[in-house]
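**Student:** The structures come next, written out as structure tokens.
FYI, it's all coordinate maths here, none of it is from the lab. The structure displayed is predicted, hence computed values, not measured ones. Cβ atoms are built from the backbone, for glycine too; each structure is taken alone.
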Structure P
Amino acid sequence: MPDDLRELWQEQETEKVTITLDEIRREAWKFERRVHRQNVRGYLFGGLELIFLMWMMGRIPGWRRTPVALCVAGLMCVLWECRRRMTTGTLPADSGLQASLQFYRRQLERQRDGLRTIWAWGFLPVVPGLVAVYAVVGFGRGIDYLLIRGTAAIATVLVGIWVWNLRQVRRLDERISELKALEGDSQ
């Protein structure tokens, strides 16, 4: 009896999921807007960080500016890579259903790939500056509770960002799989 039920279940016709061109256009536009807003927030935050770091450089004498300069260079690399890796394109107005599905899927894949590798292009460039800052502070006043707490706070924030991005990667992977199935159905 259980085998008969399994066969019956496996042999039944599945309902094909359809999507309209307008729905794809709407989803692609919403995705583009969300990524754009996210990037603008990141650029604004990065700009404020740069202003703060430049202000700090003006207050620090001599060679002790070097760690802050490394932080500035690392942050500028992160902002550049974010621009290069995390921007989206605009869906062409004259594209049909299949082309729109492919375009939207490629945009999702681009975001997924950028988020998946954020540790390499978004975290590593700032590590030399952070290590240098902590080394200078540690050598200057010794390793104390404030230094350890600051290090733990920055590490916690970076791990939190990384975990959040991994969750976003999973969501994007799910949507990409759905779109691939739709692309196969619409051919």
Structure Q
Amino acid sequence: MQPLIGLVLETFPKASETFILNEILELERQGLDLHIFSLRCFSEQDSHSEGARVKSPVTYLPSLLPKFDRDQEIELVSAHVELFEQDSETYLKTSRLYLKSDKGPRFNNFLQAGYLVWQLQKLGIIQLHVYSTEVSTATVDIAQSFSGGFYSVTTHTQDIHLSDQTTLNRRMAEAGFMVICGATGNNH
């Protein structure tokens, strides 16, 4: 089956994120085709015990953090070379936008975003849903600039109040929709 929706999480399966695991299991039960992308590999002590129940494929994106790995660097750079060769104008525009600012995401987010787009293209996924943390949303934000694809966000009220307002406003404008989890949207 062709995955229809890509889900992006900072770490999967993470013990403290039972609501995400339950949501994924329910989406699978309803017959949606999913592909999970995790920006970080889970550690055994922080892994959710029910994570094995998920049937959707999981791709752990290569990363240069927390420890540099030459093989992962090659994977990341190769994806960026592909993106550059496909559309050098968009690639350079995105690079200038996200690598020039001191407030911009770290270089690893940029590299992972390019790799994510490359994977999405290979799998035919055009819709992403990101479970918000600053890292995962920043990565998907960059990926959207590379590809122009659709993305949506689930976030907590605390994330909204702790985020840089300019960045938050831009992301809210670019996202297809945003789901906010919390008792109220004005305090937490």
Structure R
Amino acid sequence: MKKLFQYRELLIRLAWKEIRVRYKEPILGLAWAFLVPVLMTLIFMFIFTKIVKIPFEGYPFFIFLAVGLFPWNFFNVSVSTSTMSILESGTLIKKVYFPREIIPISIVFANGVNFLFTLVAMIFFIIICGIKLSLWLFLLPVAFIAQILFTSGIALMISGLQVSYRDIKYIVEVALPFWFYMTPIFYPLWLVLNV
């Protein structure tokens, strides 16, 4: 952590470069950071209300999905893109010394900026749906930091393992969808507990 703090400027520059490169060429640019999770939520909402028809009670199903899918999208994109990050930065690593951990963490931070946009959108949707915001909302920064730290830990572990074991990339490609469907993101927890 001390070395990461010493190289914080490099971490910020790499994260900013990641954001710029990702959204430089698309016509809608940074709007995709907001549009992808919203469109994914609408797709899942259509599938699980019109085709599969999962029984759901309580909040509007769109909000239920958004609260689960937006954080998952951040985690999924961060882990999948950071898996190969150290290997793909081989030329940079050979030229200059810096803590190698900065590379996957910068990807997580760049995706964290995108995630902040989606959190703002999620709060906006919650207000539009007429759901009252409670005092628990003040714990959102704590949850955000916890998710950044957790995702950074997974990204560091996987990107480091990928250097030694080239099969990790394929394991991650299979594990992330499995993890997604095993987690009650698009279905209520009581469906699993009643089984």
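**Student:** Taking 4.6 as the value of distance in nm of label points 7 Å out along Cα→Cβ at positions 100 and 156 derived from one of the structures shown (P, Q, R), identify that structure.
**Tutor:** Working through the options, I get structure P.
**Student:** Taking percent of Cα pairs over 19 Å apart as the quantity of interest, name the structure among P, Q, R where it is greatest.
**Tutor:** P
**Student:** Comparing FRET efficiency 1/(1 + (r/R0)^6) of positions 4 and 108 (r between Cβ atoms, R0 = 25 Å, to 0.05) across P, Q, R, which is largest? Kindly include the intermediate steps, with their values, before the conclusion.
**Tutor:** Working: P: 0.05; Q: 0.35; R: 1.00.
Largest calculated value belongs to R.
**Student:** Assign the value -28000, calculated as helix-only ellipticity at 222 nm (-39500 (n - 2.57) for each DSSP H run of 4 or more, over all residues; to 500), to the correct structure from P, Q, R.
**Tutor:** It was calculated from structure P.
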